[in-house]
Structure 1
Amino acid sequence: MTSTHDFKVTAADGSTVPLSDYKGKLMLIVNVASKCGLTPQYEGLEALYRATKDSGVEVIGFPTNQFFGQEPGTDEEIQDFCKTTYDVTFPVLAKVDVNGEDADPLYEFLRAEAPGDWGPHLGDFYDRLKDLTPATEPGDIKWNFTKFLIGREGEVIKRYEPPVTPEEIQADLAQYL
């Protein structure tokens, strides 16, 4: 696989979503969780989506329960939480693993293409999580709300570690719109 457009993922209702449907658009792919200290980022993600969707930006959420059980709900419960708590209108797909032997193939590809920049420069966030994260392999996702910016041709442009807010990403998006 050479592009995110080569992958198919699963929607919350169990249907298949070919990422080739997003050709020509920028994508921000995010692993999300509803019981995390970073969960309020849903608000910023939704605002970013509403501000940029007409310019060809798609935000796509992938719930994961791999970080201390912070996404315990069913796909239906996750959909309900996103809509009622944050009025989310961007797609939040089926729950996936982002690391390990059961990792979704899309996430294996994303991690390989953009291994990340996890380190002390992340300040307090890094200090609190450096010994807690279940990530064991180089490039593993370290926590909820890791974000990947994907170009119009499906190329991985950049990885953002969890404390980088959607508002900070919006400035990067401007150069690609």
Structure 2
Amino acid sequence: MSHDPYALAFPAPAFTLTSTDVDERGQLPRSAYAEEGDRSPALTWTDLPEGTRSLLVTAYDADAPVPGGLWHWVLTDVPAAAGGLPTGAGSAESTVPGAVALPNDLGRAGYSGVNPPPGTGVHRLFIAATALDVDHLEVPAGASTALVHVLAVPHTLGRAVLVATSTAPAV
């Protein structure tokens, strides 16, 4: 298995992130696959650190067979009071009031479903919610996911990560 993208990340206190669509280390529902619906899983956060005003939500395939893995979703400015996101909140048709969907590694502003290439085994999708002390993260147009994370560091109050799996078809 490949790396854990948060093992060396800026340290942050943990809070709780759950999903009605997938259990920790459980298989993603077929609706979260690119060819089966392309729908982001539902998320719920609780026990946010005091002072949390917004969240940065991301999904990252650490086992994608490309250098550096693959970011499937980058959503900033999610109001903390929302308490979570419904299934499919990452789709192009969905809107989360106040939130800003940024282009992922596939060039899409929103969630791109998993699509593990044949023969690449089990992939881990790290779904993370980062609690921020600002309502709006000032992200310049065209910013990379790396820059988004760098800009979030001074505003980070906490982080929660839910790991789900997807399985590539056999060769």
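Coordinate-derived values only; no laboratory data. In this text the structure is predicted, and so the values were computed from the model without any measurement. Cβ atoms are built from the backbone, for glycine too; each structure is taken alone.
1, 2: which one has Cα extents along the principal axes in Å, as calculated, at 48, 31, 30? This figure was derived from 2. Computing Cα Rg over 2.2 N^0.38 Å, for residues 17-72 alone across structures 1, 2 gives 1.25 for structure 1.
Looking at structures 1, 2, which one was distance in nm of label points 7 Å out along Cα→Cβ at positions 81 and 105 calculated from, given that it came out as 3.6? Working through the options, I get structure 2.
Using the calculated result -1500 for helix-only ellipticity at 222 nm (-39500 (n - 2.57) for each DSSP H run of 4 or more, over all residues; to 500), pick out the matching structure from 1, 2. Numbers along the way, then the final one.
On the way: 1: -8000; 2: -1500.
Label of the originating structure: 2.
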